[in-house]
Every structure is written in C-alpha cells, then in structure tokens.
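Trainee: Once you scroll down, you'll see the structures, which are given as structure tokens.
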Structure P
Amino acid sequence: MLQKTNRLTLVEQVALQMERQIESGKWAVGTRIPAEPELMVELNVSRNTLREAIRALVHAGLLKTKQGDGTYVCSSSVLGVVLHKRIMRSDTMQTLEVRHALEREGAHLAAQRRTDDEARELLLQLERWEAAAARGDMDGIVTEDIRLHQGIIAASHNEILIELYNHIADASQDTIISLTRYEIGASFKEMHRHLVEAIVDQDAERAVAAVHRHIAESKAVFEVKGDEQP
C-alpha cells in the first residue's frame with residue numbers, strides 16, 4: 001500500500017539549500033564554506049540543525065570537514081560523487097566506451113546547435129591543441145584535448161549531457177591522460193580537425209563519423225597499451 005509522502009524535515013531543507021549553493025557554483029569545489037555563525041544567521045537555524053545538515057552532505061560526499069580548519073566543498077554534485085565511485089569499480093574499456101558514446105551524441109548535437117561564438121571558440125581551441133602537439137608539450141596536449149572535447153559537449157546545449165560528460169571525464173582523467181599521451185600521431189590530429197570543422201559546418205553526419213574514427217583508434221591504442229599509466 002502506498003504511503004503519503006512526508007514533508008522535508010528542517011535538516012533536509014537546510015541540506016538542500018546548501019546543496020544548491022554548491023551545484024550553482026556559488027560554493028566552488030575546493031573552497032571553504034562560510035563559518036557556522038554566518039550560516040546560522042543566513043539560514044535562520046540552530047547550530048545543531050546546521051551541523052546535522054553538514055553531516056548529511058559530508059556523508060553524501062559533497063563536503064569534507066578538516067579539524068580546526070573548516071568545511072570544504074569536495075564535489076560539485078551528488079551525481080558526480082556517485083559516478084566517481086561507480087567508475088572506480090568499472091572496467092577501463094567500459095568507461096572509455098561510455099565517454100565516447102557521450103562524445104558521439106555531443107558532437108551530433110553540437111553540429112546542429114552550436115552558436116557562431118562557439119564555432120569560433122572551437123576553432124581557437126583546436127589551434128591551441130595543435131600548437132601544443134607541434135611543440136611536443138605533453139601536459140599541454142592533455143589539457144587542451146580535454147578542453148576541446150568539453151567545448152564540443154558544451155555546444156550541444158544539453159545540460160544533462162554536459163554534466164554527465166564532465167563528471168565522467170573528471171573521474172576517468174587518469175585514463176584520458178594515459179591515452180592522450182599516445183594519441184598525438186598524424187591520424188589523431190587529422191581526426192580532431194575533421195571533427196571541429198564538421199561541427200563548424202553544421203554537418204552532423206561528418207561529426208559523428210569523426211568521433212567513430214576516434215573511438216576505433218582509441219580502442220586500438222588501449223588494446224596495445226592496456227592500463228599503462230603515463
């Protein structure tokens with residue numbers, strides 16, 4: 001028999017308000033949240049209620065308390081925490097396949113929805129990636145590659161897709177770094193240019209084809225290198 005839903009408790013309401021501060025970016029990852037007295041006044045709650053809400057967010061993985069120093073934001077959303085834990089238990093190839101599936105749909109949507117400003121920024125980001133590759137700057141290649149793919153996903157204008165991709169990319173960064181260090185040959189450079197140019201030209205089929213090629217070549221690299229770390 002279905003039961004009536006209960007209203008949120010005061011602790012749950014406070015925790016939800018604090019969670020919204022984190023998800024909105026007002027309390028960024030790595031920053032310390034306001035001190036207890038300030039939050040008690042702002043939220044109009046008792047110290048005990050506030051501490052219970054903080055404990056709930058610590059348990060959820062959004063906050064981390066450092067003795068004698070304060071409480072810090074350690075994740076931007078509950079979804080990020082859950083995905084990170086799940087990916088840590090997953091096979092590397094499966095994680096790679098999921099990331100590429102998101103990239104494929106992201107490229108398809110970006111080709112349809114990108115703005116003129118986003119098209120210009122993608123071309124500039126591609127140039128930064130190519131410049132890092134030409135210099136043989138491995139750290140730069142990794143950084144610019146991640147930014148390029150995040151820019152493509154952002155141009156999809158699908159908020160859920162963007163959030164999923166960013167969390168999965170963060171959680172699987174070691175794998176991304178390891179693969180990217182090997183993905184600097186001529187074929188990968190050509191693939192990146194084809195992908196960006198297809199999105200700029202608003203050719204969704206070409207964009208998807210470029211991602212398919214990337215997926216195939218990344219899998220080939222993985223099969224040879226396995227879980228080798230950079």
Structure Q
Amino acid sequence: MITSVNNPRIKEINALHKKKQRDEKGLFLVEGKHMVEEAIKHNLAITIITTDQNYQADCELLYVSDAVMHKLATTKTPQPYMAVCKKFAYTYQKQQRSLLLDCIQDPGNLGTILRTALALGYDQVILSPDTVDLYNEKVLRATQGAIFRLPIIVEDLKTIIPQLKQDGVEVVGTALRNAKDIHDIKKKDYMAFVMGNEGNGMHDEIADLCDERLYIPINNMESLNVGIAAAIVMYTYREE
C-alpha cells in the first residue's frame with residue numbers, strides 16, 4: 001500500500017489534473033466506482049487507484065491510504081476508486097446525427113450536452129479546440145459516464161463543416177438573429193447542428209459556413225442556456 005503523498009508515482013498521477021500533463025501523456029483521471037467501471041468496460045483504464053484492498057481488476061492496481069486518496073481526489077469526500085485512463089482516439093465519420101460545439105466554456109454545460117447527446121441517440125459530438133477541455137474533472141463528473149459511450153472528437157470546425165457538407169450532411173447553426181424558426185427547418189436524413197459559445201454564440205466564420213441557421217422561439221427571455229437549447233434542438237431532430 002502507498003501511504004505517502006510524496007510518492008513519485010502519486011505525484012505523477014496527481015499531475016494529470018493539469019491539462020498540459022494530460023495532453024503530453026495522452027492520459028486522464030476519472031473518479032468514482034461508476035466512472036472507473038465504465039473505463040474498464042471500454043478498455044481505457046490503465047491503472048486503478050483504490051483504498052479498497054479487496055478490489056480486483058484486470059489492470060494495474062495501486063492500493064493507497066485514505067490520505068493519498070484525499071490528495072488525488074478533487075471532491076471533498078472522495079470515493080475509494082480512481083483510474084488513470086487512455087484518451088479517446090475517435091476520428092470524424094459521416095453520420096446521420098452530429099453535434100458540433102463552438103467554444104463552449106462551462107464544464108457543466110459541456111457535460112450536460114454530452115449526456116443529452118447520448119440519451120437522444122446522436123452519433124458523434126465534435127468540439128472546437130477552444131471548447132473547455134473534455135478531460136476536465138468537472139466535465140467528466142457532469143457526463144455521468146456518457147463520455148465512454150459516445151464518439152467525441154476535437155477538431156477545427158472550419159475544417160469539419162466543409163467535410164460534412166461535402167459528405168451531403170445538412171449543417172444547421174443556432175443563432176438569435178438572421179435565422180429561421182426551428183419549426184421551419186425540415187428534418188433530413190443527415191444533419192449536423194452547431195451550438196455556439198454561452199455569451200457570444202457561434203463565431204462569424206463558423207456561422208457563415210452553415211447551410212441554415214435556426215432559432216428557438218421563446219417568451220420573456222432573450223436566450224436559453226446552451227445546454228437547454230442543445231437539448232431542444234437534438235430532441236426536435238433526433239432519429240426515431
């Protein structure tokens with residue numbers, strides 16, 4: 001059992017809380033038994049860190065003290081399970097339903113959107129490079145494991161959108177102005193939807209690449225939270 005928070009291996013694992021280290025190593029951390037089991041199920045877990053000395057798994061196991069688990073965890077009352085995981089390696093594929101996220105900044109919003117995309121049967125989610133880091137611990141917690149069951153790609157939308165259009169996918173952006181009512185855009189076999197930044201919406205150059213723009217008619221408020229708006233759009237155009 002590792003009991004020292006200054007153990008070199010523990011320091012190495014703890015460094016994965018920083019995006020720079022995650023990017024360099026191609027690894028990330030998950031916390032909690034559910035997330036750890038999802039990581040194992042999808043063959044992404046490399047090392048399990050646990051205070052439960054009876055826990056068994058078909059990968060490297062590090063048994064640690066409560067003090068070490070408190071050092072590694074990001075929650076005040078940590079669960080006794082964590083895992084070091086390999087990052088995902090998905091690439092773009094032509095799909096019937098894709099969701100594109102342009103500079104989403106709030107981890108809770110991103111996590112909620114990913115959970116909703118999985119629940120509504122979307123085939124893939126594509127994040128712009130300036131969207132909040134997919135492997136941020138707050139994003140991971142908010143996904144509730146959806147991150148392991150949904151292809152998620154980080155790619156420049158200025159490259160992806162022309163590819164989608166070339167592949168015959170209708171690309172629809174969401175906007176408050178110069179847009180059609182959501183009820184006026186017909187459902188097609190292949191569609192991709194772009195959700196913009198919480199405060200500023202889509203970048204102009206991304207909006208200009210879209211085939212159409214839609215808005216959600218609402219009363220008494222100027223706009224909706226991006227997670228709510230994404231859920232409405234995805235539900236409206238889901239494949240049944």
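Derivation of every value follows stated rules applied to the coordinates shown; laboratory data play no part. Keep in mind that this is a model prediction, so the values were computed, not measured. Cβ atoms are built from the backbone, for glycine too; each structure is taken alone.
Trainee: If volume of the Cα convex hull per residue in Å³ is calculated from each of P, Q, which structure is the one that comes out at 132?
Mentor: Q
Trainee: Can you tell which of P, Q yields 3.2 when mean projected area of the Cα convex hull in nm², for residues 150-189 alone is derived from it?
Mentor: P
Trainee: Assign the value -23500, calculated as helix-only ellipticity at 222 nm (-39500 (n - 2.57) for each DSSP H run of 4 or more, over all residues; to 500), to the correct structure from P, Q.
Mentor: Values: P: -23500; Q: -9000.
Computed on structure P.
Trainee: In addition: With FRET efficiency 1/(1 + (r/R0)^6) of positions 46 and 94 (r between Cβ atoms, R0 = 25 Å, to 0.05) derived from the coordinates and found to be 0.00, which of P, Q does the value describe?
Mentor: This figure was derived from P.
Trainee: For structures P, Q, which has the highest computed value of distance in nm of label points 7 Å out along Cα→Cβ at positions 38 and 214?
Mentor: P
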